[in-house]
Structure 1
Amino acid sequence: MTYAGDVTPTEAYAAVTASEDAVLVDVRTRAEWAYVGVPQLDSQRRPVFVEWQRYPDGSVNDAFVDELRAAGVGEGTSIFFVCRSGVRSIAAAEAATAAGLGPAYNVLEGFEGPHDAAGHRTVAGWKVAGLPWKQG
């Protein structure tokens with residue numbers, strides 16, 4: 001593993017809301033933020049939004065680390081990366097770690113989690129865990 005580790009959505013939420021030295025970074029696309037919804041933290045804290053892959057072409061965001069830094073994510077900040085299902089967030093955690101940021105963590109199951117037998121994302125993830133989020 002080339003990043004600090006994996007955490008559950010509940011563990012990520014607890015860590016980010018308990019410490020000013022921790023940040024939740026949502027690496028999904030602008031379309032996902034707009035149409036699926038975004039995690040909420042508390043009245044004082046907001047997630048950071050930096051695409052790992054660009055919408056609509058899916059290309060990897062070559063400016064990802066620069067955009068993290070521009071958003072105020074610096075060395076020594078605990079970073080919790082979340083995507084839809086926990087795949088892009090691993091790549092983001094690896095890139096942040098390689099750039100000297102972090103410790104960087106992957107949020108297991110992501111925002112929506114894996115598919116159920118019917119092909120819906122109702123099995124696990126941030127939303128299914130009952131953590132705060134909003135849509136639109």
Structure 2
Amino acid sequence: MILWEGNLVKAHLVLDREAKTPLHTGGIETIMLIDDTIVSCGTDGWIKWWSLGEIDAAEADEILEIGIQPLKEVSIQTEQGEFAHILNVVIGNGMWLINDVKGRLWKVNSEDFSAKIILEYQSGEITDMAISDAYNMCVTTG
């Protein structure tokens with residue numbers, strides 16, 4: 001994750017400064033601010049919580065890489081161990097809905113982060129998802 005300050009790169013956040021290990025294996029598709037925590041969701045199927053204060057205070061010296069560790073991390077995967085490819089996240093009342101590029105919609109309990117597939121749909125990417133506030137339905141486009 002690259003941290004910018006104006007037009008300049010302030011730091012490159014990594015798990016291990018020496019090995020330059022990225023925060024996620026693969027791309028980060030969603031970043032959210034929840035209270036004083038940054039939440040990142042990646043193509044690797046992991047949701048990770050980071051300290052906003054630690055990220056904000058990150059200052060690179062001669063080396064741009066700054067090592068940080070997640071406050072918490074949860075993987076979204078099937079019982080067979082196949083990881084989700086998280087594209088979008090919608091936070092609802094007591095749950096998160098996760099749009100998986102692999103054609104799955106996951107319902108995640110926001111208490112214990114247990115996940116289950118509630119819908120499998122068309123193959124290929126879903127480019128957007130809208131959830132109705134009035135009815136028990138959602139619409140996807142692809």
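Nothing in this text is a laboratory measurement; each read-out follows from the coordinates by a stated rule. None of these values were measured; they are calculated from a predicted model. Cβ atoms are built from the backbone, for glycine too; each structure is taken alone.
Among candidates 1, 2, the computation of Cα extents along the principal axes in Å that gave 52, 33, 30 used structure 2. If helix-only ellipticity at 222 nm (-39500 (n - 2.57) for each DSSP H run of 4 or more, over all residues; to 500) comes out at -7000 when worked out from the coordinates, which of 1, 2 was used? Going through each structure in turn, the value belongs to 1. Looking across 1, 2, the calculation of distance in nm of label points 7 Å out along Cα→Cβ at positions 15 and 103 that yields 3.0 traces back to 2. When mean count of other Cβ atoms within 10 Å over residues 23-30 is calculated for each of 1, 2, the greatest value falls to 1. The value 15.5 for mean count of other Cβ atoms within 10 Å over residues 31-38 was derived from one model only; which of 1, 2 is it? So the calculation was done on 1.
Taking distance in nm of label points 7 Å out along Cα→Cβ at positions 39 and 55 as the criterion, the largest value within structures 1, 2 is that of 1. Structures 1, 2 were shown, and relative contact order in percent (Cα under 8 Å, 6 or more apart) at 31 was computed from 1. Here the criterion is mean count of other Cβ atoms within 10 Å over residues 7-14, and among 1, 2 the highest value is seen for 1.
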